[in-house]
Structure 1
């Protein structure tokens, strides 16, 4: 019998990075599929074997160590779900992805996300943070369309900005604390703000979110599944490490501002999701909304229950990360299957797929019920934890925002499932997705139901002890009433939220306008000012050259010209002759040879200068 405790722990990132490096050796056929299945299994096993309170570090210089593996309850649950859904995404890609390069980038993306989760210091975390950004960029560009290329450029510009802010915050925090360990940031200052901005870009804080709905719909079918999981959830994880329960003094009161950022994200994402026609753009805006729940939970932090301090907020936020990854990846898999079989991605073009793609329909309905927080599905469990934590903390406005977000979410997914699968459309042609796509979809759908029915299987792996009953009678009844009213609203007012071909402007519209204005400013006024400075500098240089040819004659000419100008108001009758005289004299300095100063005269002038300088020094007492 193998003793598991004797197996050495290694960073899971090494498994996926090594797998990415070896992948091209297996070609593009059956051998590659077998290799990818084995790699997915090895990754899951590698994370499952990790034991809490173990580390794997590398000493750069004495007293400065990079920690590539730091295992505790918080990092373990993130590692479990990242490896689990990463395996599902790999299986989903088997028949969809043709190029090895795309799979290599997907594996690097997955590995670097696990690298972020298990990093024990900020500099190691930053290294994997940047690898994550560039590897995910390739998943957008592999679509090979002009829209994808442009979206990828905007995507990487945002993440370069976020990475610079994060690095600046890390350096300032290290200089002020002397520690690079990943942990709560308590010292207010510019480092605090930069760290929050850097994390906020990846976590899609409003208004730093526009890269997400801009780029995810343009990624490849398999790439979008990977991207729906790792970037934003890694951001939430780092936020939970660094800013749990963060508060700020506003109008004399300590306000959990991070929690309220989550509430704004929740409402904002839902509103824009309801306006979308592109199915993956609708899902992308719901990532912003659902991440809002996670941010709210992390921002609430600890909650007092019966006189005891509990981590209900953080538990709820991390539980929602786990559940959200399951149903959101499943939704992107389902919509990817629809696009793969129909070639259409707009709700106005879809419909009638329930009979043609029955397995995809069932799994998508399960995912839609999960994200909407319906009883018996996993989203109900984690959403309830966060809303309950907000109510216990007296954050009633936040709790109301989260409940309104639930109503908008249910409306959105009634819209998505109805117009994709159940609306009549006799013209559409499709067949069921390949088996390699259906297997991970069915497994993920099963987990969504299993956790919803038996939430204790999730409670057991949360980082802190759980003090919450998901199926308390009052909460269950109020949720049922809310969902029933929302369903009635949809079918009564369906015409009002029917999909339409429209352009919805987000905050990035202002960014783009500002960018075009900045380019115009650089090309027009700034260049005109630079040219004027250039011309003025050249004129000054020419004047110095002119003067240096014969300083004595040039001085006489300048004095004469200056006198002529000063006397001109008193000699209006002779204005033109004086101007002609000035022009002739100036021309003479250029066209006629000038007499050079004799050596004696030059020495005399130098001695005169030094004499004047000596007098000035004596007068001011500089020689005392």
Structure 2
């Protein structure tokens, strides 16, 4: 699917996204043009040495596939050199980045994005700094940020805390978010979130670099909706010029990263979710006006904003032999997989179906209806990452794996691996997947949504494919020549493509924040466990140069875990870093020197 719930998506599938802010501009002159950077005097030496007297050199891993990510990584290395810290690079494709560095596990355990205690659960290979992943800030439903900030030892809640962050001081972020989720007074809720995001800006769980628009290039004969919130929510109506009423041709979406899995239970990356999304619509989506749009769920009913009943369409069918989708499928899947006592299936967003440590009650109320009973009133619930875009599997398919608690078996199941159970539930059906090359789906002749006004002929492409390119330059050449239909553009290429007659360029707003992750686990640099050290890195890196010089103005510097246009951003609470006078090498070195007794600055 072009975008759907993946551009502004606030469900499980959109927690992390590939980012590669930066361009191929030369690095010379980027640093030091923003206030305090270059030219500051301090009484410290030019090299940071550790307890062994050796200069500090950190392992910096970045995502391959684009010049953009590499360029920004090189610029950050240049900035860290100004505070006496050396960098040695490693790089990997996105999925390898996730598997080798972001996934971690305790001895004898399963690898997840948060395997628990940071002294016992570490990644397969050591690292200190990681660049190339964006995190969803959920500006519409900010209580959804919990998995990124909760103490990593709370594995059921802090599911994406692969960096091993623990909130400093006595802040219990989990408790604060739970309280704010239940707060019905708008002013108190606003004040609470403003304070929380102020704390995050000061505590620096990871380096918060920037917010940018997605820049998309489309072949000029593609007709689609206007860009905006959740761009592509009605992608089933997109078509080639002249074929608004009948399907024609193959839509080819270019990418530089392949999917990692088609088992949606374990998906947290965008490429995987995009492919699954071709074959299943999910419960419902949200349109450009932030209103719920029915998909599998045709109605949501509530009288008290605490108990919500979901009504499924009656024309939904799994593939043979599973028959009709019913409420029984949903309740069984939620209670036996999502809320299983042990996370046997490796669900990457298991915490969504819990209130604290208790599972949220879910009950079948009819053949096609089930209700969810929240512990407290929550008017935002339909737009939270729980039912928006949610999937399930047929009870008959999943039951043997539930009984055996066999997550590995589920991953290997042929129907799961090829999405063969998806019936009429999406606009396309799985056709083939050549790893690191092409994923292809064919138009679903039985698509359930054709019974809905406006979708009578949907989808309007005979095939839909994701084509993976090993190099960004090759992908862009394919867009320029018309070999592919769509591709994301790096910021430094946007103006070039805007001048082409055969390509249309659109900007799509995104809530994803580009982050520089700090490894606070046992196989990372131990000083990252000190908030002053993390804050020092925020002062050292010139975010304004990254945004305006390297990114040509397509990125805005980030200071906390919300964009400045968010309703939850309060400038009076936020600590700004990396711009103006808050871009300061001297201040960064001072913070490090004061925080680390066993380290010192020397001249070398």
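For which of the structures 1, 2 does the calculation of semi-axes √(5λ) of the Cα gyration tensor in Å return 64, 31, 27?
Structure 1 accounts for this read-out.
Where does the value -6000 come from, among 1, 2, when helix-only ellipticity at 222 nm (-39500 (n - 2.57) for each DSSP H run of 4 or more, over all residues; to 500) is the thing being computed?
Here the read-out was taken from 2.
For relative contact order in percent (Cα under 8 Å, 6 or more apart), which structure out of 1, 2 has the highest calculated value?
2
One of 1, 2 was used to calculate distance in nm of label points 7 Å out along Cα→Cβ at positions 314 and 362, giving 2.4; which?
Derived from 2, not from the others.
Which one of 1, 2 has mean count of other Cβ atoms within 10 Å over residues 114-121, as calculated from the coordinates, equal to 26.4?
Among 1, 2, the structure yielding 26.4 for mean count of other Cβ atoms within 10 Å over residues 114-121 is 1.
Every number here is computed from the coordinates shown, using simple stated rules; none is lab data. Being a predicted model, the structure only gives us computed values, none of them experimental. Cβ atoms are built from the backbone, for glycine too; each structure is taken alone.
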